[in-house]
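So, here come the structures, one by one.
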Structure P
Amino acid sequence: MLFLDRTRRLLCDDRGRCFHPERRRWLVLGGPVSGDPVEPAEAVTWLQRDSGRPCRVPVGVIGARAAGARQMETAEAVGAGLAALGLTVLCGGRLGVMEAVCRGAAEAGGLTVGLLPDDDWREANSYVQVPIATGIGVARNAVIARAALALVAIGGGTGTLSEVAFGLQFGRPVFGLAGAPRVEGVVMLDDWPSLKTPLCRKVLAL
C-alpha cells in the first residue's frame with residue numbers, strides 16, 4: 001500500500017519507507033506513515049509532475065520497423081500513456097513502432113528521445129524531440145537497453161529480440177505486447193491498461 005502526503009511532499013509505503021526520487025530507492029525514515037492511499041500509477045504521476053523532483057530516466061520502447069496495424073495502435077497508446085505519467089520515451093528513432101510510440105507521446109505532451117543508428121540526426125521520425133545520431137549502427141540496441149529504466153517490446157523481429165536479450169542481460173524489466181518475442185523473463189501483457197500498473201511498480205522499485 002502506498003501513501004502520498006502532498007503537504008510534506010512524501011511518498012511512503014505501509015512498511016515505514018519513503019521514496020527518494022533522486023536515488024530511485026526507498027529509505028527507512030522511521031515514524032508513522034501518513035497521507036492518502038494511492039495506486040502506483042498515481043504515485044508515479046505525482047513524482048514526475050508535482051513532486052518538484054522528477055526523474056527523467058526513460059522507458060525504452062522497442063519493436064518492429066514494419067509494424068502491423070495492431071502494433072502501431074498499441075505503440076501509440078503506450079506512448080500516450082507514458083506521457084500521461086510524465087515518463088520519457090526512449091526508442092530507436094526511426095519508423096514503425098518507433099514512430100508510433102513517439103507520435104503518441106509527443107501528441108500527449110511527453111518527451112521523446114531517439115537513438116539513431118546512423119550519423120545523421122535528420123533521419124529521425126518527425127515525432128522525435130531529442131534525436132541522437134550515434135553512428136554505431138545496431139550497437140545502439142545495447143545502448144537503448146542499458147539506458148532504459150525498463151523496456152516495452154511491441155511486436156518485432158531479430159532486432160527487437162537482440163534488445164530484449166540485452167535488457168534481460170542488464171537486469172532491466174522487459175514487458176512484451178502485441179506479438180513481441182516470447183523469451184523467458186519477458187512479462188507478456190495485452191495492452192497499455194494491463195501494462196500500466198506493473199510498469200509503474202517497476203518505476204517505483206516495488
Structure Q
Amino acid sequence: MNPQDYDNTKLYNPEFSKHGYIQVYTGNGKGKTTASLGLAMRALGRGWRVLIVMFTKGGNDYGELISFSQLCPDLKDNVKIIQAGLDRIIYSQNINESDKNTIQKGWQEAKQAIKNDDYQLIILDEANIAIDLNCISLEDMLETLKNKPEDMEIVLTGRNAKPEIIELADLVSEINPVKHYWNKGIKARKGIEF
C-alpha cells in the first residue's frame with residue numbers, strides 16, 4: 001500500500017487502540033531489537049505496563065539495560081526486564097543445556113505473564129532465534145500467542161521467523177541488510193550495537 005492510499009482520518013480509532021496485536025520484526029538486517037525497544041519507550045510514555053524478555057542475551061553490557069535502569073520512577077515502575085540468556089553469543093554449534101535451561105526459564109516467566117494479563121505490551125526479544133534453536137517449542141509459542149489476552153500487544157524479534165509465526169502475526173516487518181559497515185571490518189560499537 002502506498003502512503004497516499006491511507007485515509008488519515010481513520011489512522012487513529014480509539015476502538016481499535018484497545019485491541020492488542022502480534023508484531024514480528026525479523027530478517028537479517030540490523031534494527032529489530034532497536035525497533036521493539038523504541039516501541040517499549042512509546043508505550044511507557046503512554047502509561048502502559050511493559051515486559052521485555054531478552055532471550056539469548058545475558059550480562060549487563062547493554063546500553064538499553066542502563067537506560068531502562070535510569071528511567072524516572074513513574075516509568076521504571078511500569079517496566080520489567082528479564083534476561084533469559086547467558087553472557088555469551090549462542091549459535092546452533094555452541095548451544096548447551098545451560099543456555100536451553102536459561103531460555104526455557106525466561107519463556108515460562110513470559111507465558112505466566114501472558115496468562116495473568118500482567119502487561120499491556122510484552123516484547124519477546126530474539127524469540128525467533130530461541131525457536132529456531134529449539135529452545136522454545138514452536139507449537140507452545142503458537143498456542144500461547146493464540147490464547148493471549150485480547151488487549152495485549154506482543155512483539156517477537158529475531159531472524160528466521162517461522163512461517164507459522166508470520167502467518168499468525170498481524171504485523172510483520174522484515175529488516176534486510178542493504179549495506180553495513182561491518183563489511184568494512186568495523187566492530188560492534190557501544191551505544192549503537194549494544
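From P, Q, which structure was relative contact order in percent (Cα under 8 Å, 6 or more apart) = 36 calculated on? Working shown, then result.
Values: P: 18; Q: 36.
Traced to structure Q.
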Review point. In terms of mean count of other Cβ atoms within 10 Å over residues 62-69, which of structures P, Q is highest?
Key: P
Practice item. Given a value of 8, 34, 38, 17, 3, 0 for P(r) over Cα pairs in 10 Å bins from 0, in percent, point me to the structure among P, Q it was derived from. Key: Q
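Values quoted throughout were computed directly from the atomic coordinates according to the rules given, and no laboratory measurement underlies them. All values derive from a computational prediction rather than experimental measurement. Cβ atoms are built from the backbone, for glycine too; each structure is taken alone.
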